[in-house]
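Chemist: What follows is a set of structures for review.
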Structure I
């Protein structure tokens, strides 16, 4: 569970914002769905600056012993030996750096999700089924794909990993695109080097819902060193070590395959504060439909 973000666009620590009728955050719904799918442990990647408040809420007792809980930390200066934080660098190192922080507490197949994204129960089930099928394997990974048009915010731009699939429904390329939004002409664009580029709204994108086996940590450590030594890091103080960056390298080197898992999962999230009322309403409808109990943890 990647929960180390500071919520700069949202205006607060959105990962702890109560959106359900009993104060549940999106985190709670994700963990509830993960438990139903058979996951046995949740590892929270957080930061020291809000650790006390976070751990007070998401203690093991909250979940009634239904799942084990671990906490690890992502900080800017958590770097391999021989590397230091470049001058002027303030932004965290990104999603794959966050995953690496969990190496010492994960020794089994695992899924990676964002703390502020609602993925749907079906997504957890297909990932769990996949991970059971590849236990003990190396280089066989997965992601749950979503259509870009179903992942946009009405209130600002978003970042997405835009995917291309091969004939076996595996990733052939994944490219991180930033500042994606629908413009006045009704078309969707991403920004790159100060220019807008059109992208199909039916593109399959990664919402950072991945399935890995533990060997992924070794690839990550190798490629993080390559990333830190690159000219991009030296010249761009905001360069990030994204999961799609690692995936793209591994695919091109034929070191790994990433199965794109098909399911009926619906995504929504709270990128901006203005997204909040819509998310609250969607959760309310799911409760009315009987998908979730009114109180997830029986309080």
Structure II
């Protein structure tokens, strides 16, 4: 029976821990030059309805390093961009390829694609969830801290797809998560309700200082994501005081880790001095997208 990777809530802690173990193994072997052709003879379609740098490169390189064939598909140059029903595209591509990654807008798009495709579907990003990124983030924390549990995580900024997925992760892995979001920009209520039902340790506040004080990991993202450009000025006003600067990060533990999924708007949600500072592990985080996604593909695509 096929498994999809649409949201972290589809998996339990042992399953995600197994992905971390495989990630470590694949990263170690790649660094030593050992080939791991776990997708030998396989083709993976990479569908993009949103522009991308890290997602496209990490998935294309990842499929290649695993011995498979990546196929980049832009919705603007495919029949999807001309209105072909998702279920028709899904059933057709599944006849050609062994797996599909989709980077799109609505979560309902990847869910419908998965419902009609007979091959594994991986969520490369939707407006609601960004599971590959959070897996890379937590793996980065493990590399630098030796563990992910027993730590306090802070999220500062929009209650967006990243915040929603961090909430899922907190419920699954059991760590404390504090989220500072302006009024009106809170995470999805259904995600919060699901996590609270799982006993997640969450603090939702409008005060960034309350969220960051004593935190081991501090994380943020752009204030206006793709598709929200028209709201930029309005959001700049709403998010005033939510910038990760030296003063705010200084409230966290001295050895805290600073994360950002990129691209970053320096001087808005994070300052130059913080993203380039001693606590930043942003570039390790970006690299680990490659290794985590290889583990996800190798586990799902048989």
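No lab work stands behind these numbers, since they all come straight from the coordinates. On a predicted model such as this, the values are computed, not experimentally measured, just so you know. Cβ atoms are built from the backbone, for glycine too; each structure is taken alone.
Chemist: Name the one structure among I, II that mean count of other Cβ atoms within 10 Å over residues 32-39 of 12.9 was derived from. Could the numbers behind the result be given before it?
Modeler: Working: I: 18.6; II: 12.9.
Computed on structure II.
Chemist: Name the one structure among I, II that relative contact order in percent (Cα under 8 Å, 6 or more apart) of 25 was derived from. Working shown, then result.
Modeler: Details: I: 25; II: 20.
Among I, II, the structure yielding 25 for relative contact order in percent (Cα under 8 Å, 6 or more apart) is I.
Chemist: Still on this structure: Using helix-only ellipticity at 222 nm (-39500 (n - 2.57) for each DSSP H run of 4 or more, over all residues; to 500) as the calculated read-out, with -12500 as its value, let me know the right label among I, II. Don't jump to the answer; show the numbers that get you there.
Modeler: Numbers: I: -7500; II: -12500.
It must be structure II, since only it matches.
Chemist: Quick check on the output: 2.2 is distance in nm of label points 7 Å out along Cα→Cβ at positions 16 and 72, derived from one of I, II. Which one produced it?
Modeler: Details: I: 2.2; II: 3.1.
Label of the originating structure: I.
Chemist: With mean projected area of the Cα convex hull in nm², for residues 208-287 alone computed per structure, which member of I, II shows the largest figure? Please report the intermediate quantities before stating the final value.
Modeler: Values: I: 8.2; II: 5.2.
Checked I, II; max of mean projected area of the Cα convex hull in nm², for residues 208-287 alone sits with I.
Chemist: If we compute distance in nm of label points 7 Å out along Cα→Cβ at positions 88 and 232 for structures I, II, which one ends up with the highest value? Mind dumping the intermediate values first?
Modeler: Working: I: 1.8; II: 3.7.
Structure II comes out on top.
Chemist: Next question, about the same structure. Looking at structures I, II, which one was mean count of other Cβ atoms within 10 Å over residues 192-199 calculated from, given that it came out as 10.6? List each step's numbers first, then the result.
Modeler: On the way: I: 10.6; II: 14.5.
Of the options listed, only I reproduces it.
Chemist: While we're looking at this one, here's another question. Could you figure out which one of I, II the value 22, 18, 10 for semi-axes √(5λ) of the Cα gyration tensor in Å, for residues 176-247 alone was computed from?
Modeler: Values: I: 28, 19, 7; II: 22, 18, 10.
It was calculated from structure II.
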